[in-house]
Structure formats: C-alpha cells, structure tokens
Structure 1
Amino acid sequence: MKRLSEKEEALMKIIWKMKKAFAKDVREELPNPKPHINTVATTMRRLADKGFLKFEDFGATYRYSAAISKKEYTNRFVKPLLTGLFGNSIKNAISFFAEEEEISVEELKEIIRLIEDKGSKGS
C-alpha cells in the first residue's frame, strides 16, 4: 500500500468525515472548481483497487466507505515521513514549522494544551 497523492488524500478526508458516500456526495464537498463527476468516480474506484476504500454496489452506482482509518493512514504514511525528515523528533518538526511561520503561537498553545490534557488523563 503506497502513500496517496494530494488529490486522493482530499477524497479520503471527505470519506473519513462522511463515513459513507457516493461519488456525487464527495464531489459536492470538494472546493471549486469541482472536477467532473467521472474524474471523482474514477479516483474513488482506484482508491478501492488500492485497498483504501470499500464499496457497496447499488447497480448503476457505488457507495464508498473507508477501508483504512485516518489514524491508521497517519501512522503508516505521515508519521514516518515526518520523523524521517526531522530525525525522529517531533520537537524538530514543530521547530521547523515555527521558524517558517507555518504555525502560530495560538496553535502551539493548543498543542501544549492537548499534551497537558493527555498527561492529566494518564495520571
């Protein structure tokens, strides 16, 4: 199973959010200019062929759902990419985005709150 393209990830994000959807529903969630419905349907069929989506056959159309969770995808593809680029250090990754002004002080504070909340739940 290979990492998805940017367009494929955009479709998967919609499926993860909607749980189950037809290609026309996914297309409606995409930003303008929207791709042709055939493009969306073809991409979704490819995602199913790659094992990322499963589908129910409704005769002339299919309803899709995720075959892999967002968390599983992130752990398998995104986390190794980040840790590989930043020496297996989340701190280095966050420092990079802070230096490049890709992350705000408020976002950093929110990350700290999430870490503190997780720590207090483990106690």
Structure 2
Amino acid sequence: MLGHLSFGVEDLGRAVQFYDRILAPLGFVRVWSNERGAGFGPKGGGDKLALFARPGQVIPPGPGFHLAFDAPSRAAVDAFHAAAMAAGGRDAGAPGLRPHYSATYYAAFVIDLDGYKLEAVHQ
C-alpha cells in the first residue's frame, strides 16, 4: 500500500545514528544517505523510511499517529525497545502482548529524538 514514508528531523546525524540502532534488530539498514537525508529499508532494497534535515521546522504529528515496523520475532521487538532507550528515545509502551489488539500482538512503543511515535510489532 505505501511506497515509503518521510520524516523531517532537526539533526540529521543524530537521527541517522538513532535509526541505525533501532532498526538493526528488525533487519532494516540504511540504504542511502547524503548531506540532506537518509533512507532505511531491507538490505539490498529501496527505502521505506526516509529522513530529511529540516532544522527549525519539525512538528511531529499529534495523538493517533505512529509508524509501526514489522518485527521478525518477539526478541526483535525487545531489542528495538532496548536500542531506542539506549539511544535516547522515550518509552511509550514496554514490550509485551497487547491482547486488546489480538491474542498474538506483541509490541513496544517508543518516541524518537524528534517526537515521532514508533512501534515494533510481531504477530
């Protein structure tokens, strides 16, 4: 359905380091980068998330918006959350089952360095 999603970030270098760390446990890598932006996706593929430097212009979406990444396992969800916490992200929901979504919905939620809400989910 979606080709890719783009976020504006205050500090591109800082954001790229954050996303390098949190996406690695999910099997995603940086697939391109330059002085204006960076893209992340499956190794050898195109970007699914692009970050662009927009200092002084970043306004994350409000309540109700978040970006969910597919995780290959529950352990990957745990590692995503731990990496985000270690890289300066904020906890928005520790790893665990979310039975109100479904009996097999295992997820964690974090807020990135620019205020974007992110989720890793394994079902």
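Every number here is computed from the coordinates shown, using simple stated rules; none is lab data. Remember, predicted model here, so these are calculated numbers, not experimental data. Cβ atoms are built from the backbone, for glycine too; each structure is taken alone.
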Winner on Kirkwood radius over Cα pairs in Å once structures 1, 2 are ranked, highest first: 1
Highest-scoring label, criterion being FRET efficiency 1/(1 + (r/R0)^6) of positions 39 and 111 (r between Cβ atoms, R0 = 25 Å, to 0.05), among 1, 2: 2
Mean count of other Cβ atoms within 10 Å over residues 15-22 derived as 20.6 - corresponding label from 1, 2: 2
Which of 1, 2 yields -6500 [helix-only ellipticity at 222 nm (-39500 (n - 2.57) for each DSSP H run of 4 or more, over all residues; to 500), calculated]: 2
Relative contact order in percent (Cα under 8 Å, 6 or more apart) - structure with the largest value, from 1, 2: 2
For FRET efficiency 1/(1 + (r/R0)^6) of positions 31 and 87 (r between Cβ atoms, R0 = 30 Å, to 0.05) computed as 0.95, the structure of 1, 2 it came from: 2
Structure (1, 2) behind the derived value -0.97, -1.03 of log10 I(q)/I(0) by the Debye sum over Cα atoms at q = 0.27, 0.28 Å⁻¹, for residues 7-54 alone: 2
